[in-house]
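**Q** Structures follow.
No lab work stands behind these numbers, since they all come straight from the coordinates. Because the structure is a prediction, the values reported are computed rather than measured. Cβ atoms are built from the backbone, for glycine too; each structure is taken alone.
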Structure 1
Amino acid sequence: MVAMRELGSWVDIRYRGTYPDGTVFEDRLSGEPLRVVFGASCVPRGLESALREMALGEERRVEVTAAEGFGSHEEAAVFRIPVSMIPDYRSLPVGEYIQWYGDTAKNREPTAAKVVKVDDFEVVLDLNHPLAGRDVVYEVTVVDEGEAGRTPVDAMLDELRQQVAAQVVREGAASN
């Protein structure tokens, strides 16, 4: 086990996210790893807590409760909108996610909204996170790490500077 990582430090991870029954909802075991910056709320709180203690190369199964993950499913985030407010409401894909802008004076960025129901009177949209109210499991491996404010590019530049400095010293010694 490593010492707790500082806020702003980072790890790159490969992971698979599943429900407790084993059903996969996300798989990033191959391809580009995910960079997690501690304190930036990049991943659920329960996963970040485990990652802060993991060593480079360590693999771990992390069980994250709904409370430590994506929160509970909030009825306040389910909206019933009269069809008169939504042009072409009949084309909305029930069961699918759409980009919803809501009150555009307040919400300049779209929010993912699940279309729960469409009938002749209303459209029901659920703006909860798709994993809200669900316990989840992550099979995770830490594949790289870095200090707060330092990136792999910073480390490569430091190494190049050291190589150049060593070359200058060698050339200076050779000319004497």
Structure 2
Amino acid sequence: MEKYDLVVRGKIVGEDRVISGQIGVKDGKIATIQPAGEQLQGDKVLDFENAYVFPGTIDVHVHCFSNPKEGFIPTSMSAAAGGITTFLDMPYDLPNPISNVEIFEKKVQQLEKEAVVDICLWGTISKTGGTEQIVPLAEAGAVSLKCRPSRRMPIASRAFPIQRSSRRCS
């Protein structure tokens, strides 16, 4: 029988049903979901018996640095505590919005050291001269771009999703 890095047992909540079962995880990814019965073997086993085991959720709108005293560590730890396994971080960081590749890559380096969950990064387009950064930000891994077209729209923004997958978000 195959051995997994992690086995999680309990009431597994799926897309359309709940089963008493187990999840086999190998190399950080779900390799199998099996009904209860023959026990999967793992280096580590978490048996939650009759407790529900939910899939991780995704939060599509998080601000890690709108307040410079925040950051990836407290934000991602709070997300993980609430069952969020992936979130998208908005680009309006203080004091420097994520408007060019240099700032973006610096944030990626920080993310890789501090993140507790998977985090996808947005970029933003500067009001003046920002369009030349669209392609470089996309190529650097920004999952989407935000743009505030005028000072009359300080809250509302337009999102421009990028239609390719990002190496920054798993």
Structure 3
Amino acid sequence: MIIRECVYEVAQSNQGEVLIAECTASGKVVAIYFVDDDLNLLIEDLNGAYPTVKFVPGTPTQTSIILRAINELDCTIKINMVHKSDTTFGMQVYTAIMNIPKGQTRSYSDIAREIGNPSATRAVAGACARNNLAYIVPCHRVIGTNGNMSGYRWGIAKKRALLQAEGAELRFSAM
């Protein structure tokens, strides 16, 4: 699928503002980003991730569905989307992460073992860092082997807030 133009908007969810970008031709969501301080940096990130795509302000058709998923803490709601990862490994990681039940966590090494590549812990962390679909691909549910929260693309505070909202037991504080 060749993406030429996407519309994007910033919408308010129970978990803060989210930037949603959607391909105008296919209607597939290409990005869901939590907005922290600088929207311009997120737009730059979109342009870097999709350098041949023109991003224009507009209203993605799936905004209400995405907001419902985030507000209801339900990443199982069906979203028509495109994962930025086009590798078999990345898709295996995202599929495994999407199977983690709400309120539970897994370690990066758990995910590596689950996809049959137990030595790929760092590569699992890298795939999480490249996740372009915040909350819908719940990388916030992946933690360090020792139970500590390690990196999260949208910050440790957001990761902790999402896990707490989902009712996860947090054993340790963030490093």
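**Q** Out of 1, 2, 3, which structure matches 1.6 when distance in nm of label points 7 Å out along Cα→Cβ at positions 17 and 137 is calculated?
**A** On the way: 1: 1.6; 2: 4.5; 3: 2.4.
Only one of 1, 2, 3 returns 1.6 for distance in nm of label points 7 Å out along Cα→Cβ at positions 17 and 137, namely 1.
**Q** Given 0.50 as the derived value for FRET efficiency 1/(1 + (r/R0)^6) of positions 9 and 65 (r between Cβ atoms, R0 = 25 Å, to 0.05), which of the supplied structures 1, 2, 3 does it correspond to? Each step should come with its number before you reach the end.
**A** Numbers: 1: 0.50; 2: 0.05; 3: 0.95.
Considering all the candidates, the number was obtained from 1.
**Q** Follow-up question, since we're still on this one. Between 1, 2, 3, which one scores greatest on percent of Cα pairs over 22 Å apart?
**A** Numbers: 1: 62; 2: 53; 3: 42.
Once percent of Cα pairs over 22 Å apart is worked out for each structure, 1 has the highest.
**Q** Kindly point out which one of 1, 2, 3 the value 37, 14, 12 was derived from, the read-out being semi-axes √(5λ) of the Cα gyration tensor in Å, for residues 41-120 alone. Let's see the in-between values first.
**A** Values: 1: 37, 14, 12; 2: 30, 13, 10; 3: 27, 20, 10.
Attributed to the structure labelled 1.
**Q** In addition: With relative contact order in percent (Cα under 8 Å, 6 or more apart) derived from the coordinates and found to be 15, which of 1, 2, 3 does the value describe?
**A** Working: 1: 31; 2: 15; 3: 20.
Comparing all candidates, it corresponds to 2.
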